[in-house]
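Please treat every number below as a calculation from the coordinates, not as lab data. What you are looking at is a predicted structure, and each value in this text was computed from that prediction instead of being measured. Cβ atoms are built from the backbone, for glycine too; each structure is taken alone.
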Structure I
Amino acid sequence: MSAVAGSGERPHHAGRSFRPPAPLTLICLFAVLLGAAILALTVGAAGIPLRRLPAALGLWSIVPPDPLTTRDQLVLWSIRIPRIAAAAMVGSLLAMSGAIMQGLFRNPLADPALVGVSSGGALAAAASIVFTDSRLGENLRFMQNELLPMAAFGGSLATTVILYAIASRAGRTSIAIFLLAGLAIAAIANAGVGLLVFIADDRQLRDITFWLLGSLSGATWAKSATVAPVLALALIACLSIARGLDVLVLGEAEAFHAGVEVERLKRISIVMVSAMTGVAVSICGVVGFIGIVVPHLLRLVIGPAHALLLPAAALLGAILLVGADTLARTIVAPAEMPIGILTAAVGAPFFLAMLLRQRGMAGL
C-alpha cells in the first residue's frame, strides 16, 4: 500500500505550486463555456452577426431592429439555443461519466463505452428506426422521433440491469466481471446493430448510420428539459461520492479500512454512469472519447481530487461538445457533419498518446 500511496503523492506535491485555486479554475472554465456558447449562437448556416444578437435575444440593443430580427429570433429560440443547451448538458454528462469510471476502475483509460451501455442504447435505437419504418410498425411511424430517444434510454437501462445481475453475487459487485461482461455485451449489441444494418433499406440505413455517428440536429426544448434534472441530480450525487473515489485509488481493502462503504460506492457509481450515459445516448446518439479526454486533461492541470475534478469535468465536457457541435454545423454548411466524427478525430489520437504514455510508465 505504501508503494501505491507514494507513487500517487509525488506528482501531487511536485505539481502543487502550478495548480490554480479551485474557485479560479471553475470560474475560468465557466467563462470559456459562456464564450463558446455566444460564438455558437452567432455562427451557422444562418449567420447572426454579434451586433444583432442582443435584439434577437430580446435584450436591449443600441442597434435598431432590422427586418432580419424576426428571422434571427426564430433561428435562435427554436433551433440554436435548445441545441447549444443540449450539447452543453450532454457533454457534461459524458465527461462526468468518464471521470467516475476512471476513478472506479483506477485506470485513466476507462470509458463509459467500455461497459456496453452505449452499445445497448445504440442497438435499441437502431431497432426502433427499422421497426417504425417497417410494415409491422407503420402505426407508430408518426411518433418515430419520440420513440427513438425512449428506445435508446431503455436499451441503456436494460444493459445496466443485465450487467449488474451478472457482476453481483452475495451482495458484492465485482468490477472486473462488470467490465468483462460489458465488453461481451457490447460485442453482442454491435452484432445486433450489424444485423439491422444488413436488413435495412437505404433510408433506414442512412438514419441508423447518422444516428450511430452522433448528432444533435434533433435537439429541442423538450429534450433539453429532460436532460436538465438528470444533470442536476448527477452533480449532487457526484459530490457525495467524491471522497470515496479519492480513497478508492489506494485499493478496495484500504478504502474499506478508511471508512468507505465500498460496495455501496460501486453500486451508486455504476448506476450513475449508466443513467448519465443512457440519457446522453438517447439525446445525441453515440459520441465517443469525451469521457476519456476530459478527465485526463483536468488531472494534469488541477490534480486528482474528485470534489473539484467532477464539476470541472462537467464544465470542460460542455465546452468541448458545444465547440464540436459548432464545427459540425459550420464546417460543411449548409450540410451537417456527424459530431461523432469530430470527437473521434480528436479523441482517438489523444487516446493513443495516453496508451503509449501508460506503456512507457509500465516499462512495456
Structure II
Amino acid sequence: MLIEENKLLAPFTTLSIGGPARWFVEVASEDEIAEATAWAKQREAQLFVLGGGSNLLVSDAGFDGLVLRMGLRGIRATDAPSQSGQTEQRIYQVAAGEDWNCFVERTVNDNCAGVECLAGIPGTVGGTPVQNVGAYGQEVASAIERVRAFDLQERGFVEFPVAECGFGYRRSRFNSVDRGCYIVTRVDYRLTPGGAPAVRYADLQRSLAERGSEAGEPSLAEVAAAVRRVRQSKGMLLVEGDADCRSAGSFFKNPIVGKEQLQQIEAAGAKAPPRFPAGSGAENSGMVKVPAAWLIEQAGFAKGYALGAAGISSRHTLALINRGGAAAADLLALAARITGAVEDRFGIRLEMEPVMVGY
C-alpha cells in the first residue's frame, strides 16, 4: 500500500469540490482494508471510505483523517434456484470497487432482470446498499441477496443477508444505526434470467414510446437505454464536457409524507403535487413520495438558477451544480436558500442526499 499525504479530493468527486485528505490510500484487496484500517486505528485517525465520488460533498477544509479509496474488483456469477423453488435465478457476487453502471450493463447483456432501471447511475457497487440506491421504480434492496463487510470494531469480515440490512427509502443500517461501523467489500445480487423489465415511471414509458417500443414488451436493453436517455435529458448522466454533470446527482431526497402533510402541500400549492409509492420499508405504509423537484420549482426556483459559482442544473431542479470554481460553502449557501423557501411555503424540510465529508 502507498499512503499519500495531503491529497486533494476534488478530482475524485463528480462535483469537483473538496479540500485535501490528511492521508489517502487506495486498497485493492480485503487484506489491504484490514491493514489500512489498522494503520488508521493506531494513529487514532478518522476514516472515510471513498467509492466513485458521485454522492458526496467534501468540505473546503478537506478531511483530517485517512481516506480509503475502494479499489476491489471482480464479478462472479452463478446460477441458483429461486426463493420460490420454481425459476432459476442468477447470483452476482460483485466487489465493492466495481463501477455500478458497468455492472448494470453486464446484467442487461446477460438478459438478467432486476437492476435495469438503475442504468447510468454513477458510483461504485459498494455504495449501492449504503444508500439503498434507487431510480425509476427500482431499488437495490429488491435485488440484493447479501452484503459482505469489514467490521471495524471486531476487526473481521461479516455477511448480512438482505433481511438484516435495514433497508428503507435511501436508507440502510450502514448509513443509520451502524453508520461508520462497517466497510462494504462485496454485494451479492439475485437477478432473474429472462425476467420482465420494470417500466413504471411515466418518463420512462414516454421515452420508450418515442422510440417505437410501445408495441409489445420492451427488452431489458431497451429499458436501460431509455433510462440513460431520460437521465441525460435531465443532466443526470455523466457526459464529458457537460457543465450540468458537475453535480452530486439528486441533491435532495424526495420527501415521504402522510395524508396530513399531503393536504398541507396541496393547500399551499397552486395545484395538486405529483406523488409516487413511498418505496420499501414497513415504515412507509400509507405514505407517498412527493418529488422534491416539484416543491423546489413551486417555491420559485427554476432550472438554471444561479447563486454565484453554484447553481441549479439547466435540465433538472433537483441537481445542484458547480458552475465553475465553486466551493463547498457556495453549494451549501444555495441549498440553504432552497430549503428555506420550500419550508416557508409548504412546511416541508428537504433533506440533503449527498454524504457530507469533513464537517
Structure III
Amino acid sequence: MNIESIFLLNFRNYSEEYIEFNPGLNIFYGENAQGKTNIVEAIYLLTMGKSHRTNKYNELVKWDEKDCRICLRFNKDDFKYDIDYVLKRNQKKQIKINGIRLEKQSDIIGKLNSVIFSPDHMKIIKEGPSERRKFIDSILSQTKPKYYYNLSQYLKVLAQRNMLLSNNKNEKSIEKVLDIWDNQLVEYGSKIILERQIFLNSIDKKAWEINKELSGSRENLHLKYMPSVGEGKNDIKGIKEAFYKKLLEARDIDIRRSITNYGPHRDELNLYINDKEVRNYGSQGQQRSALLSLKLSEMYYIKDEIGSMPILLLDDVFSELDRNRQDFLISFIKNVQIILTCTEYENLYLGDKLDYKIFNVKSGKVYRE
C-alpha cells in the first residue's frame, strides 16, 4: 500500500498544494507552525474519517474560506483508489471514493490504512484508560468493520441508558425500560470485549518480541487486558452472562449515580515491563520503548489482517528518539511508505534507507528539494 499524491485546497493553512509522494520515505521539514503536521492530519483524516487533533471541523477550513477539499490517490492490492473529501463550514462532510459518494461517512474507515506516531501518543502510556481504549478501538475499527459497527451501536445505547438514568430516579418506573437497554448493551458490548481479548492476545506476543529485541533481551513487556465485566471468560456466551449479571447487580448504584458503571467503556489495558507497571514505575526510556513496541506491533497486526503494510505517519517524533531507537525503528520499517515530519533532517539517522524525497514546508507551501 502506498500513497501516490495528495491535493489540498483551503485545508488548514494551505491555499492550494499538490504533492507527489515517494513510495518509500518522505521527509517534510521546516520550522514549527508552517504546516507539516497538517499534511499528516489530512492523511489520517482519510484513514479514520476524523482528525486526530480536533473535533471542531470548521478549524480544518482555511480561516478566510467557506470550504476545503482533500483529494488523495493511493494503491492497495494493485488497485488504485481516489478519495475526494469536501468539507463546508457547518455542513456534513462529502466523501467520494472512485467517484462514488459514501452513504455513511464512517464507510471510509478501512480503505486507507495508516499508523500515526507522534509525541502526543505518550498519552497512551502516561494517561488514563480512555487513551488506551482509543488505541485499541482505532486499530480494530480499521481492520474489522463489524467491530466499528458494534462499538458505534454500543456507544449509542450507552448514551440512551445514561440519559434514562439521569432523567428518572424512580427505580420501579424504569425497570422495564432498563431491561430493554441492558439487553442491547450486552449484545453489542460482549462482542467488543471478545474482539479486544483476541486482539490483545495477538499484539501482546508481537510487542513482547519487539521490546525484547529493542532492550537487548533485558526487558519483558506484557499487556494485560482488564475488562470491567467477563474477566476470565473467553467465549461470547460466558461474557454475555457475566455482563448481564453485573448490570443487574449494579442497577441500584447505576440509578443512584445516574451512570452506567460497567461495560467495555470502563475497560483498562495495563502495560508491564519486568512485572512493573510502565505507567507508574517505568523510566522515561522504558515508556518510550513500550510505546514504540506498541506502534510497531500495530503495524504488523494491520499487515496480518489486510495483507499489506499500512502507511506510517511519523509526526515530529523521530528526532526525539535516541540513536539506538532510531536505528531500531528504521530496521523495522523497510519496505513501508513513511511520511516523516521534523524541524531539520540533517541529523536524522536513516541507516541505509536511501530511497527518499525531501520537502521543505514554509507558510503553507511545500517545496521539493
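Data overview
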{"read-out": "helix-only ellipticity at 222 nm (-39500 (n - 2.57) for each DSSP H run of 4 or more, over all residues; to 500) from the coordinates reads -24500; which among I, II, III", "value": "I"}
{"read-out": "Origin of the derived value 16 (relative contact order in percent (Cα under 8 Å, 6 or more apart); candidates I, II, III)", "value": "II"}
{"read-out": "Among I, II, III, which structure scores highest (criterion: FRET efficiency 1/(1 + (r/R0)^6) of positions 77 and 269 (r between Cβ atoms, R0 = 41 Å, to 0.05))", "value": "III"}
